[in-house]
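Only the coordinates and a few stated rules stand behind these numbers; no lab work does. Remember, it's a predicted structure, so these values are computed and weren't measured experimentally. Cβ atoms are built from the backbone, for glycine too; each structure is taken alone.
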Structure I
Amino acid sequence: MTPLPPDELTFRIKAEATRLGFDAVGVARAARVDEADRVAEWLARGNHASMKWMERWFEKRMDPRELVPGCRSVVCVALVYRMGSAPEPAGTRVAAYARGEDYHRVLKDKLHELLAFCRALDPDIEGRPFTDSGPVMERWWAEKAGLGWRGKNSLLLDKQLGSFLFLGELLLTAELVPDRPGIDHCGSCTACIEACPTGAIAEPYRVDARRCISYWTIEHRDDLPRGDEAAIGEWLFGCDVCQDVCPWNRKARAGSERRLAPRERAWPASLDDLLTLSESAFDGWFGDTAIERTRRRGLVRNAAIVAGNTGLGSARALARATTDADPVVARAARRALARRAETRGCHSPHQGSPSAGASDRSMA
C-alpha cells in the first residue's frame, strides 16, 4: 500500500473525526512541551493539593514521544458536553460534565474508532488514545492544535464552542500537517476570577486546587476543614461557576452527543436519598457516570456538608448518617448537625429558623 501524502492523510483523519461526532479537531506536531518550568513551579507551590499522580511521569507528560515512540503528530479533538437542562432536586447540584455517561467511555470509544481508521489508511501507523486518563497536557496540546486558547480559569475556550468541552488526544507516528495555534481572546475580562466563590483562580491562568470546590468535592478523600465545607455551599459534585460567568459561553452551541445527555436516573429523588445511600445503590445510580470518581464515601460526605450548609434534607436522614460505617461520612454528618444547631441558636424562638423549617418540611 502506497502511503498517503501528509496533506491527504490529515484531511481524511479530520473528516473521519467529524463523522464520529467530534465538534472540533486539529493537529499539532509532536515535540516537548515548552512549559515544563511553569508546570514544575506550579507543582512546587503545592497547587495540585493531594493529587500526587500529577507529579508522576513528569517527563512523559512533557513529551508525547515518551508515551508513543516515534510519535510525530498529536491529533486533538473536542466534544461539547453542555446540553439541555438536568433534573436537580434541591441540594443535588452537580457540574454539567457529570450529568450523562462517563465521558472517558464516550471519548475513548470514538478515539479507538479513529485510530482504527488511521490504521486502515496505513497499517504502519502506530498510535495511542488519551482523554484525561494519562500524563498528557491536553489543554496545552489543544491550544497548539488550534482548537482554542486557555482561558484565565485554565480551561480551553473557543469562540463558537465555549468551554464546556471534553478533550481527547490521539498520539500518532504519522506525519500530519499541523494547524496554527489558538489565539488568546480573553482580553481584559476577569469575570471567572471575580466569580470564583473560593478564590481558587489565584492569578490569571493559575488555579490553586487547594481552594477549588471541584477538588474538595471530587478528589479529596478525607475530612474537609470547616471553612472549606462552608465554601462548598450547595455543590454536591464539582463546580461550574467560572464557566457559567464566561462571556464566551453565553452563545456557545449546545452539544449533540446523546450519550452525554442528562439522565433522570443519574439523580436521586432527594438529598435524603444521598444521605442514606448504600454502596450498591451508589453503583446502580452512578457506576457509569463521572460521579463514580468520588466514590460512595465522597458523595455521601458531600451530601452531609450540603445539608449542613443549606438546611436541606431531613434531620432524621442526617442523624442516621452520623452512625454511618464510614467514619468520614459520620464525622461530616455530625458537623452538619452541629452547624444546624448553631444556626438555630442565632435565631429567636419566636422568629423561627429557616434551617429548622426546611428540615421539618422534609420530615413531614
Structure II
Amino acid sequence: MTETILITISLVCLVASLIPFVPCASGSIRAFDFGRLQVLTLSMVALLASLVAEIWLWDDWTTVGIVAIAMAAVAAAIQLSHILPFTPIWPVEAVRFEGDETTVPTLSLLACNVKQGNRDYQRVIDLVKETNPDIAVFMETDKGWADALRPVLSDYRHLMEQPQENSYGMIFATRFEMEDAKVQFLLNEEVPSITGILKLSSGRKARILAIHPEPPVPARDTLGRDAEILVAARVARDETLPIVITGDLNDVAWSRTTRRFQRLSGLLDPRQGRGLFNSFHAEYPIVRWPLDHIFHSGDFQLLEIDRKPSVGSDHFPMYYRFALDGNKAKETPPPPSEEDIEDADEAISVEKNRDRRPAGTDWED
C-alpha cells in the first residue's frame, strides 16, 4: 500500500511537471504553469518519503521504490529550474541603486488589484495614505471603487478613471506631469490599459504602461492574455524613453509567455535573484503564486520592492520604488529568437481577428 501511494504521488508530480512543456494555448494546459511551488513541495515530500521507506522500512531496494524516487526527483528538478531564478541564490537581473537618492529622479508605484466585489474601500484608502506613491494603479475598479478612491486621489496631478462592471476597470493616478496620457484597448474593446509619458522631478521623461490581461480559464485558450502581454512587449521594444510596464498580468513570472515577453521587450524583472513576491491568492496561503508584476528598462535601478498586507482582495498590493540612474543595466534578457517573433505575431494576429468577450466578465455577478 505504501509503495502504491508513493509511486502514485510521484507520477502525478511528474505528469504535472511535464504538461507545461506541451506547446498548446489551452487554458487547461497553461494552468499547470501556476502551481509549481505546490508541485515542488509535493515532489520533495514524495522523494524524501520514498528514500526513507527504501532505507528503513523495506528490506531491500525495490523496483517500485526506485521508480518513485526517480520520478519525484525529475519532477522536483523541473520545478526548481523554474523557481530558483526567483530566489536569493540566483544573480539579480535588476541592480539595486546604491547612490544618493537626492541626486537622481525617483518614482514610487503602488499596483493593486482591488477585486471588484471587494467593498473594503477603507483598507485601500489607508494603504494609499500610508505609502503615498507617486503613481497608483488600481485594477478591477467599478463605479463604486472610482467614487470611493476619488477623494484620496484628489491631490494627484493626473487622475484617469476607466470604471467598468466587467472586472476590467482601471484607475491610474500620478503626481507627475503627464503627456500623451490615454486609456487604450490593445486587443479587446472590453479590456483597457492606460499609458502615458511621465515628466519626473529632474525633467527626465519615462513612459508607463498599466495592463490587466484576461485570466486563463480551462474551457478556453489563453491567446487573449498572451497576445496582450506580447503587444505590451512590442510597445517596450519600440519605445525610446525609459519605460515601466506594470499590472496584474494573470500570468506567473516563470511562464513561457512571460519569459518571451522579456526577450521581446528587453525589460528587466526586479524579482529575479530576490524572491517570488507571491501576490495571489491572498486568502489561501497554500495556493499562491506571483501574478502581479513590474518590468522596467535598464535605465531604472531598484530602491524597494514590497508586498503589502491584504486589503480584502484576492490579490496582495505591490509597492515599488526605482531610481532613474541613467546607467544602463549590465544584465539584460537574451534577445528574442525567430520563433519568439513568429509566435508573438501569430498570437496577436489571431486575437485581433476574433470577436469574443474576455474571460471572467461574469465572475462578480
Structure III
Amino acid sequence: MLQIKSSFVVLLQYILRVFPVNNNKILSLSYNGQGYGDNGKYVCSEIIKHNKNILIIWPFKKGYRINEHIPNVKAVRYLSLFYFYHLVTSKVWISNLRMASFICKRPNQYYIQLWHGMPALKRIEKDAQDALPNSYIQAAKHDSQMADLFISNSQYWTNFIRNTFWYDGPVLECGTPRIDSLINRTADSKQRIKDKLHITADKVVLYAPTFRKDMNLDCYSLDYQNLKHTLETKTGKSWHVCVRLHPNVTNKGITLPQLEGVTDFSQYPDMYELMEMADLLITDYSSTMFEAGFAGIPVILFATDIEKYRKDRNFYFKFEELPFPVVRSNAALFEKIKNWNTDDYMHALAKFKDKLGIRETGTASKQLAEHIIKIMTN
C-alpha cells in the first residue's frame, strides 16, 4: 500500500510539471512541517529584507501553524495538493531534514540542505546506519543526490559532510543561520523577548534536554526550585526557569511543578528566541550545547544516563573533550553553579572552537540569502 501511495505521489509531481517553475518562489520546510522556525526562518527573513518580490511557501502539519502574519510568507498544508504544486513550481527548496524518497526535483530547481545541528554529539547518518531503518538510509541518499548545496560552520563540519552524508557537492562555509541572533544579541534584544514572554526576572536559565529512543522519562529529574534558589544565591539576581522539552516527549506524561518563576515553553515555536534571552543553558546531549557555547552562553550538561545513551548511538566527542561541564545529579549541578568560573569556561570554549575551526560570524543568514537571491535572479 505504501509503495502504491509513493508511486502515485511521484506521478502527481510529474503531472504538475505542466506548470512552469516560478523564479520568485521558495519552498522552505522546517522539521517536515512542524512550525515556523529553525534555519529556514532566519534565512527567509533576510531574503525578504533584500527582495520584496520573492514569495516564501511554508508547509505545516495539522496542529502546527504560523501564529503571526509575515509578509511574503504563505502557509500551506504539508503533503496537500497545494504543497506538491508549490514543491514542483518553486525555484529554490530549503529543508533542515531529509526529504522523502518519493520527492522529485526538476532539473532547473535548486535545493539547499540546511541540516538542523552542527556539529553533532551523537552519531548520525552513515556513521549510524546500523541503527537506522533502511527506508531512512535510502531517503538520505536520495536527498543528498538532489541537494545542490550544504552549509557548514567549519572545516571540521565540511569534512564531516563529505564523510557522513553521502554527499560530494558544493558546501558553503557561512555558519549557522539560526544562531546569528545569538551571536549578535544585545541587552535590548534579550529584553524585547523577555517582555514578549512576560518575564520580569533579571536572569533566565533555559532547560532544554533532548529525547531518549525508549522515551524514558526518568532522566528529566531537574530540581527546578533548588536550581532557582542556587542561581539567585550565587548571583544576587532574580532568575526565571524556562523549560523547553523535545517535541518527541511533550505530552508524554511529564508534569512540571507549579512554581512561581518556572514556565513550560515546550510549545513555543522558536527555540532560538528562548536561547537568545538565556543567561545559562542546561541540556544533556542536544547539539544546542554547541550553538549556545559558540555564542558565549554558559552551558552545563545535566546528564544522568550517559552510559545508557552512549549504547544507543555513541558519541563523536568524549565528554572530557567538551568545554561544557558535565554533572550527573542535582547536587553536582548546584555545586558546579556555586563554583562557576566564567574565565575558565571561556578559555576552554575558545580552545574547542579553535580546534574545530569554527566560523560563526553572525552573518550566515545574510551570506546565504545573498547566494539564494543570486541563484533566483540568474
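With mean count of other Cβ atoms within 10 Å over residues 36-43 coming out at 24.6, pick the structure among I, II, III it was computed from. Don't skip to the end; give the middle numbers.
Numbers: I: 13.8; II: 20.2; III: 24.6.
Among I, II, III, the structure yielding 24.6 for mean count of other Cβ atoms within 10 Å over residues 36-43 is III.
Taking distance in nm of label points 7 Å out along Cα→Cβ at positions 12 and 284 as the quantity of interest, name the structure among I, II, III where it is greatest. Walk me through the numbers on the way to the answer.
Working: I: 4.9; II: 1.5; III: 3.8.
Answer by largest value of distance in nm of label points 7 Å out along Cα→Cβ at positions 12 and 284: I.
Looking at structures I, II, III, which one was mean projected area of the Cα convex hull in nm², for residues 76-139 alone calculated from, given that it came out as 5.8? Could you put the intermediate results ahead of the total?
Values: I: 5.8; II: 7.6; III: 5.4.
Matching structure: I.
Consider the structures I, II, III: one of them gives 1.6 for distance in nm of label points 7 Å out along Cα→Cβ at positions 116 and 164 as calculated from the coordinates. Say which. Before the final figure, lay out each step's value.
On the way: I: 3.0; II: 0.9; III: 1.6.
Matching structure: III.
Here Rg and Dmax of the Cα atoms in Å was calculated and came to 22.6, 86; which of the structures I, II, III was it taken from? Intermediate results must be reported in sequence, preceding the final value.
Numbers: I: 22.6, 86; II: 21.8, 74; III: 21.2, 67.
Among I, II, III, the structure yielding 22.6, 86 for Rg and Dmax of the Cα atoms in Å is I.
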